[in-house]
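Below, each structure is written out as structure tokens.
Nothing in this text is a laboratory measurement; each read-out follows from the coordinates by a stated rule. Because the structure is a prediction, the values reported are computed rather than measured. Cβ atoms are built from the backbone, for glycine too; each structure is taken alone.
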Structure P
Amino acid sequence: MRTLTEISDEQKENFVNNAIIQQRYNLVSGQTFDQQFSKLSLESELLHEVSNSIFTLEKQFGSLVTLINQRAREIQTGNNDWNAKQALKYQHGDALVWNSTTNVYEYAVENPAIQIVKYAKALDLGGYVLMKVAKEGANGPEKLTASELAAFTAYMNHVKFAGVQLTIVSRDADELKVYYNVYFDPLVMNANGSLISNPSVFPVEDAINNYNANLPFNAKFSITDQTDSIQRALGVVNPVFQSAEGRFGAQSYAPIVDYYDSNAGYMMIDPSFDLSTTITYTAAP
């Protein structure tokens, strides 16, 4: 919100720059309002009252906007984002209580230590809402155990909007295999992809693994983005994409053309197709 001084300065500037006022008052072009009018003049008093009225009105509008935004945050909308936020509030092993004032189930005390769901995405699939969830594992997202999923499902059935059909899943990561021919700088990188300065570091493998690990939950895997991440790796001259495939569970692998949508909401490189066997390194000419 503008200050009273900012509003007053604007009114003064508009006043002295008005062509008709300049003519009537015989004002000097380039001089400010304060240089040509006394603080005790009728014009100064008039602009002060106008500026003060504008300031009061803007302040009232600002308070109204704040109130509206606050109420918008308080009102339950039941959309996909709202469902996902409720999932993150789940407290494993804690009982819900009924709030007769707001007419919702909630926890008596918020306890982040037992809020095990760290990843959640709700998708409206026409007729039902599919919710994917995961907890935090040692190496990123990890599926809930059967007992955790059962308790979480009971929680969501209490807090969700009436009439909404929820299908809740928590799955193992989708698996990927990717093939590249990477041209490398032989002054920086060994033929096996490790750094000459530190043979325990494999920049291309790290770039691929970090790209997948840093994808937002349920985000699309992009061949272009992954290739860009490899291009930025130390020692890489030109990463040439060969092929990529993805699968969920025991399904057969399917080629990835541009993007891949994971069933679990997250993905990982298939250990059976380790990057050390699917990346070919060629010294740049």
Structure Q
Amino acid sequence: MKIFYISLGSFCHPKILIRETNRLIQESLPFDFHSTPGTYTIYNILEELYKNKKYDVDFKEILYTHQFNETNKNELAVREKNDMFFLHYFDENDLKEIPSTYPVDCSYIDENKIKVIKNKFSKRFNRLCNLMNDPDNILVFLRIENYANPVWEEELIKLTNAISLFQNNNKFLIYSQINIDESIDFNTTKALNYNYKIPVMSIKKLFDETIQTTLRNEFLNVLNTFEIIINNCLLLRMNNILSNFYYDISKKKIFKLNDLNYWMDIEVLEGKTLICKIQYKIYVFELVNNIFELQ
């Protein structure tokens, strides 16, 4: 089972760093390189994607021009209906005429270019929907907020609820926000948070644009820590469903990583054989290609 990282904004740099460190990523996904300074953007879009099995972007206005790119090109900041800001997909060459001031509506943009970008993102949302319903991967969502969010608690509930709608059972969220309570900070608890619809690694930290420089090692340490948790789990297949189980050696139990309420007593763990018990029912597993297969 592979770990795939899926960026949920709120800015470009976390995805860039994931790519630079050669961690597994899918082809381009819809939230990779946008500005989304409100978590509501993400959960509103995910809810629509789940309901309709697709998501159609709808551009509302051109906010301003900017040069936040490597070539200092005049690009357009374009707002989509759910306040996802497209910063790197339109430039002044795509305008039918230069407006005298901003913001303006999107009628200034060439219709053919709008069609191209809409088609591109229709494919990306379709790719994301398929990935979130594929049971054979571990999906690690990254919501790295580079701003202080006063309503983080409410938005985190809604975000995890939206992610949980999709069929993949091995979904986790790494959520960093400077305003979260210290009592749920992973650096305090040393454990994933199971008070939401999916397990969350909560990090009380403001990762900003220096995530690629000054804060690079600190951010990578978060990813490394999560990967250590996964790599120290046993991978079991039951009823054609792959799940990671945390092995508590002292208690001789294994706990389902995405649901600690589901656990089994270990009767035997020797060589390639794992024998577990739930109440009075015995389960026998044999290790095949790093997966304990139910016999």
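Results, tabulated for the structure shown:
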read-out	value
Origin of the derived value 36 (percent of Cα pairs over 31 Å apart; candidates P, Q)	Q
Given -11000 for helix-only ellipticity at 222 nm (-39500 (n - 2.57) for each DSSP H run of 4 or more, over all residues; to 500), calculated: source structure among P, Q	P
Volume of the Cα convex hull per residue in Å³, for residues 160-215 alone - structure with the largest value, from P, Q	P
Test item: mean projected area of the Cα convex hull in nm², for residues 120-223 alone calculated as 9.1, pick one of P, Q	P
Given 3.5 for distance in nm of label points 7 Å out along Cα→Cβ at positions 152 and 200, calculated: source structure among P, Q	P
